[in-house]
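What follows is a set of structures to go through.
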Structure P
Amino acid sequence: MTRIVIFGNSGSGKSTLAAKLSRQHALAHLDLDTLAWEPVTPPVRRSVLASSKSIEHFMASNKNWVIEGCYSDLLECALEKATKAIYLSIPIEQCVENAKSRPWEPHKYASKKAQDANLDMLISWIRQYESRNDTFSKTAHEQLFEQFSGQKALISSNEQLI
């Protein structure tokens, strides 16, 4: 049984690594961005309870999976059943560069233009990673990583993702 949780800052490579592992090992892939937000404009966060129920359903429906995201409050639910945790602790400026060069994410944005219109906000968000004190912060991710008792990997550069 393979059940992997990947977390880190925006732009750290979570989706890229999860997609790669999903293809290589035939794992069902869940991007937490697809269930953490209500489909309204401006975006509103779904309740942790509602999102957690969706995660539980995904895990119950798939024997082998990879779940990725930056939401430590949601990741806790997945880590209870995970066999491995991967923390992408990529330098801030590398995350910014990754975000600038990311391809269109059709599951998040109606168009590449809409995605690019959000880029300045995303870069600002990425740069606040180490100073934030919330569920998306470096501190929260480090705590998750330390508390996980299963197999774990710390990745600190893009080169390690290849």
Structure Q
Amino acid sequence: MRSSIKMDLGTFNQLPQAVAQLALSHCVAIPRWQQALVAARPFHSVEALLAEAQRLAQAWQEDDLNQALSAHPRIGEKAQGDEKEKRLSRSEQAAMQQADDALQQAMVQGNQAYEARFNRVFLIRAKGRSAQNMLDELTRRLDNSPESERQESLEQLREITLLRLKESFS
């Protein structure tokens, strides 16, 4: 299932700043990134937009990660937020929603262990991954140091954000 949030680049370039920022809000809950990307308009191609989005995302720190995680459901948990965010999360997590009960329960337990260890929600680009792969990654990442895990979580957030942005303009 694909996101129904579609936009033409020319239209995006012409939108008032507040409307353009709102149009990016489903990509990631980091207003500073949204504002900076909107301020960098106009873009002459989707590739240029994605390159700037990636460049801006490289500056994200732990505060940005924590802010963004406030809008991300746990893997296997029902999404919260507005209808766009719910649709995106359901689509991205389809493999986990279709997993058998044992795997889903293992994911719940893994999420609890992860949150106890790192004091944040486990974040992974779920789109394109099997439920077993997500569980395997969670298990592997439980052995990360806090700094390694922070970096890995930030990279996963970048992947999710850029994937959502790309799909919005394709």
Structure R
Amino acid sequence: MTLPSPVTGGCQCGAVRFAAPALGRASICHCRMCQKAFGGYFGPLVGAPGLVWTRGAPAEFRSSNKVRRGFCATCGTPLTYQADDSTVVDVALGALDRPEDVPPTVQLAVESRVSFFAALAGLSEERTGADPRDAPFQDGLVSYQHPDHDTAIWPAARPPTDEI
């Protein structure tokens, strides 16, 4: 599959956007730091040589003496991983505008992988809206998420302050 150039992405609210001319190796990391940083069972990342910030810039948290992690200070979206000895910043696969285009090719830190990881693909599945009891919630849902493409202005729509 041919990737668009540049590859673009950003946070959930749109305050931070990025572009990269190409991508490196896509991975999922099972280390405990990635689990915590992403709030999930693994951290999905891809190297982004030549990364530029096209709107805003991430805040950073030093998760160890050798690693910095970037996130949106407005909405909290995990965005980057960078080892101090690397010139390449890795970006979160889920922050890409087209994450489907970049499947992971390797699993890292497998000694920390949760024991039930392999069984996840076998769980029963439900499509959004399949349960009619969810209709009132779905019908009233208004998304404030930034679209999966660059926009001329930010924010395009802001949630009412009483909903934050």
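Every read-out reported here was derived from the displayed coordinates using simple, explicitly stated rules and does not represent laboratory data. The shown structure was predicted, so the numbers you read here are calculated from the model rather than taken from an experiment.
When relative contact order in percent (Cα under 8 Å, 6 or more apart) is calculated for each of the structures P, Q, R, which structure yields the highest value?
P
Could you figure out which one of P, Q, R the value -12000 for helix-only ellipticity at 222 nm (-39500 (n - 2.57) for each DSSP H run of 4 or more, over all residues; to 500) was computed from?
Going label by label, the one that fits is P.
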